[in-house]
1. Supply the structure label, taken from 1, 2, corresponding to helix-only ellipticity at 222 nm (-39500 (n - 2.57) for each DSSP H run of 4 or more, over all residues; to 500) with the calculated value -15000.
2. Upon calculation of P(r) over Cα pairs in 5 Å bins from 0, in percent, for residues 107-282 alone from the atomic coordinates, which of the structures 1, 2 produces 1, 8, 16, 20, 21, 17, 10, 4, 1?
3. Which of 1, 2 yields 0.95 for FRET efficiency 1/(1 + (r/R0)^6) of positions 291 and 323 (r between Cβ atoms, R0 = 30 Å, to 0.05), as computed?
4. Given 3.1 as the derived value for distance in nm of label points 7 Å out along Cα→Cβ at positions 147 and 171, which of the supplied structures 1, 2 does it correspond to?
5. Of the structures labelled 1, 2, which one yields 19.0 when mean count of other Cβ atoms within 10 Å over residues 99-106 is computed from its coordinates?
6. Computing FRET efficiency 1/(1 + (r/R0)^6) of positions 195 and 355 (r between Cβ atoms, R0 = 35 Å, to 0.05) for each of 1, 2, which one ends up highest?
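Derivation of every value follows stated rules applied to the coordinates shown; laboratory data play no part. Treat the numbers as computed from the prediction; the structure is a model and nothing was measured. Cβ atoms are built from the backbone, for glycine too; each structure is taken alone.
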Structure 1
Amino acid sequence: MGRKPIDMDNLVTDLIMTDSLDEKKKVAKKITDIAYKNGIFLSSINEFYLARGKGVVPNDFTVPAMNLRVLTYDLAKAIFRVAKKNNAGAFIFEIAKSEMGYTNQPAVEYTAVCLAAAVKEGWSGPVFVQGDHFQVNAKNYKENPEKELDSLKALITHALEAGFYNIDIDSSTVVDLSKSSIKKQQELNYEICAKLTNFIRQNQPRGIEVSVGGEIGEVGHQNSTPDDLRAFMTGYNERLRKGRCGISKISVQTGTSHGGVVLPDGSIAKVKLDFETLKTLSRIAREEYGLSGAVQHGASTLPDEAFGKFPEEGTAEVHLATGFQNMVYDSPHFPKELKAKIYDWVKKNLASEKKADQTEEQFLYSARKKALGPFKKEIMGLPAEVRGAISKEIEAKFEFLFEKLNVRNTREIVNKNTTLKRVISRKGAGTHVEMDGEGAD
């Protein structure tokens, strides 16, 4: 008798439903081994991005980096279906430091779920998983700089062990606009970013050059300028250890905010995005520093007509999160009883977070993301047909984004500029990497 085929759906259920981190790691290893056998590799987009900075790769598309806060397995499968249909390879799965907490998705779980989705949908080649907003808490940094940096280093270590070979450092929170010169304003930002880049380079698996992103303007604050970018890059390159690879992209502020601006009725205000700034900063990043370009955060709640502009202006990457979460919550297929239960939980447990000038609709909209962790098992436990119907709606959005961001037919060029390597962890012996050819097929 032959071996019983492995049921990937059951493995993912076991992974998500267990509260034991040790058990999660065991199941994640099984999934990762299956992925390797199917020609699927957690990879760094660094090589591809630097090729873009050199002009080897065109600048007429924008890479979507998608934060999956809920129904991660179902939505990741939908993304791979859209990618296969459109022959797309330029796309990233990501999750922020804060999201790992309030959605209860540790790094090891997130990467394994993405790999499981790839296996299930018959994908092969690189899978890019990114740590988004590995952010410095300005208040904590002011009180105890070393403690705050140590906590970020611990997060980075766990992320690298889980296969996050793309990490966005966000030290823009410590930019000090009260300083007299722009370089002084950016000083702490570039010092911390360089320090954490050096740490990543010291701890990344041998043979893998992690893609690192920096940030010069905190999202929701004043727009970034060419002077900000040049001041940051000059200081950053001075602090980066000699011979080390630096960042591959730079996040900027052009008028958006995370989650959008919520109006009193709970709807989202229209945002006027400064595309001229985005275009200018992307050009400077490429031509003067060899980066892939500028990154736009807080974009998922923008109007549909905005997305086609990103590739036109040479934007390297765009981050998308809240819009997908909203589509899950607001889907006609999402059970009304469960939504009411979640909202009751939010009102009871997060009441202290409600601002004096917020309507109830504004409060629920901004706070409901924090219910995704406590209700993760319940949402994942919905009947397969319900989850399938919700993900089918969002699949249409992924299809729209892949078209507007012009990432169709990018699979070959991504594969050509991405080295596939297998990372093998051995207890007590660190990690080593096995080469699987110079590029994916």
Structure 2
Amino acid sequence: MVGTTKEAMSFFITAKDTGQKIEQVDLSYLITDKNKEFPTIKVNRHKTRQKILGFGGAFTEASASVYEKLGAEKRAEIIQSYFGINGNKYNMGRTHINSCDFSLGNYSYCDTPGDIELKKFSISRDKKLLIPFIADALEATQIPIKLLASPWSPPPWMKTNGEMNHGGKLKKEYRHAWAQYYCKYISAYEKEGITIWGISIQNEPDAKQTWDSCLYTGDEERDFIRNYLGPAMERNNLLHKKIIIWDHNRDIMVERARAVLSDPEAEKYVWGTGFHWYNGDHFDAVQQVHDEFPDKKLIFTEGCQENGPHLGSWDLGERYATSIINDLNRWTVAWIDWNLILDESGGPNHVGNYCSAPIIVDTQTQDILYQSSYYYLGHFSRFIKRDDRIIESKNETKNLLALASINSSGSTTVVIMNKNNSKEDFNYIEGDKNLNLSIPARSIVTLISE
């Protein structure tokens, strides 16, 4: 060991093929006394960045339908595993306005063609499965959940293609009504005791999908915010709600952010830019949006492993942690996973677009199957709290990823991941702490310095 540690440190590890899952271990488990020079990870608590809002997942009708099939004990386990004090301590969430692919079918809250005053608007369908699921989470959490709501599509009668699926666009004559629709939604949910923290304009506005989707160019999104949604939110005294643009992949998020945020009349309504991971890493784009628009926030709004449940895959967790570390090191303030739970097929999904989730439920046996992504997420969400700040972690290693934060009392949290198939040795430096550590193969470690 090099140097000394004057402050108490705690270590938690999840490692492949060991059974260790966010398991607390002693420093001796990671220390190496080899008398040689290692590449360093140096944490500087004095170089602070953004405040963190939190971590979470999505409440979908699909997830709610799986949840509803479970007995009371199993439902309580899932809620506690995600939102409880001894679980992943989620404090962010996302849900859908109207249906999405992870609904049991297409639906909207107003199916009456030409009802521009939304007299027939009703969230009665959501009251059956979705709202009870959200309510259970709200009751369990120790920290208020900030809930983001995103539309996948307006009602068919508002669209150029006359259906919720296969893209199409919002008809110009219904832009006022669609803007009011968000406000009606927020009001209806809050009457049910569910506070909506923010809304995005459109889920994946650049993708014509076989499921619920609607296309916007950057200019169309800008004009809708500036001329319709922003003023509607203002008329309804909802400007305290956060408005998020883009809500799609990182690859073209810079040009889409520019389209809206370069317009002073549009950008005044916008809290920040949301993004997904489905078209490559493109982490440089996240940094660039921050550099060009530093007064606006960045939020990861959706990611999951596509094409089925991927039961037992270790790559799942590593994909999650790779994204979280890189996104938060580039000024992202919150990270929201996709479906909280899915069934053994990776559904239900009304167009067969099956995916994985951190918790898979075998609906035949009611077994709750925790995937590696659940534990890898927990290495961040359990220890990095709301209002903690990201701090500089200068990483000179070739094979490790690192993220560091500090809380109001001066305690630091450092998450280090090794995706290699062999252990990695490095020198950890933070203040008067100078340690030679060895991180096991295919593992993630959280270090807490009091």
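1. Values: 1: -15000; 2: -7000.
The read-out was computed on structure 1.
2. 2
3. 2
4. Working: 1: 2.0; 2: 3.1.
Going through each structure in turn, the value belongs to 2.
5. It traces back to 1.
6. The structure with the largest value is 2.
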